[in-house]
Structure P
Amino acid sequence: MYLTVGDSWLEEIFPFWIATNLDRFKLLIIPILGLLIPLLRSIIPLYVFTMRSKIFRWYKKLNSYDLMIQKSDGSDFEDIEKKLFELKSELQEKTKVPLSYMGEYYNLLLHIELLENKLTKKRSQISLTK
């Protein structure tokens, strides 16, 4: 084939050893693409999962604080209030969330405020009964 056609376009651009390796690599491109496409499809759900897990891992703490408020008799309100304040300040200062997930981030902040309101309401109920 070389005698009738001459150098391939790869051999005209690159040295012989690079051109032959690129020629062999053409045969591997199809299987490599066959493997990369499913991997690339799984990257997006993995990204969504990591971004949402950044936010949802705080809900476990929030749930435990809610249970503490419900079971509390009034003696540990200061401790719970301090923990809620620390959680809120930590979220606002240290947690970085992309703009597309800000809705969930602000929902978390609203839930913290809901627990703070629940705490003050229970505090006022206990003070009225005493």
Structure Q
Amino acid sequence: MIKVVAALIENNGKFLIAKRATGDPNNLGKWEFPGGKVENGENELHAIEREIKEEFDLKIKAQNFIINNIHNYPSNTIDLRLYSCKYITGDFKLNSHSEYKWVTLDEILSYDLAPADIPLAKYLKDSLVTSIVA
């Protein structure tokens, strides 16, 4: 199983998603919460900060674990682990993606998300609805 971390980065009530242009063929052209694989001996918080720096040239601070999803792709199984992250500094530079967007949680499921990201997006949308109703 491959451990993968993803960043939930919020800006003015919207959340960052990006369209994958490199990597796993199963996810090419799909939208995702940005992130990547955790390297051997690396902690998850450092991994997500490193991946966002590599993919977008942004400095973030990983904060809290939110939820994970174990997903079986044809070639491997991943444990996708979502963390809330705070934007610190930097201007977007796309290194692994063709596009990025800031979307509301109400909009997120209308995008063609990577299969492993869909349950995370549903959880976030349901959590938002629950917090508003409660």
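Rule-based calculations on the coordinates, nothing more; no lab input. Remember, it's a predicted structure, so these values are computed and weren't measured experimentally. Cβ atoms are built from the backbone, for glycine too; each structure is taken alone.
Structures compared: P, Q; top value of distance in nm of label points 7 Å out along Cα→Cβ at positions 19 and 67, i.e. the largest, recorded for P.
Given a value of -30000 for helix-only ellipticity at 222 nm (-39500 (n - 2.57) for each DSSP H run of 4 or more, over all residues; to 500), point me to the structure among P, Q it was derived from. It traces back to P. Structures compared: P, Q; top value of relative contact order in percent (Cα under 8 Å, 6 or more apart), i.e. the largest, recorded for Q. Structures P, Q were shown, and FRET efficiency 1/(1 + (r/R0)^6) of positions 27 and 99 (r between Cβ atoms, R0 = 35 Å, to 0.05) at 1.00 was computed from Q. Given a value of 0.00 for FRET efficiency 1/(1 + (r/R0)^6) of positions 11 and 107 (r between Cβ atoms, R0 = 30 Å, to 0.05), point me to the structure among P, Q it was derived from. Derived from the structure labelled P. Given a value of 156 for volume of the Cα convex hull per residue in Å³, point me to the structure among P, Q it was derived from. Comparing all candidates, it corresponds to P.
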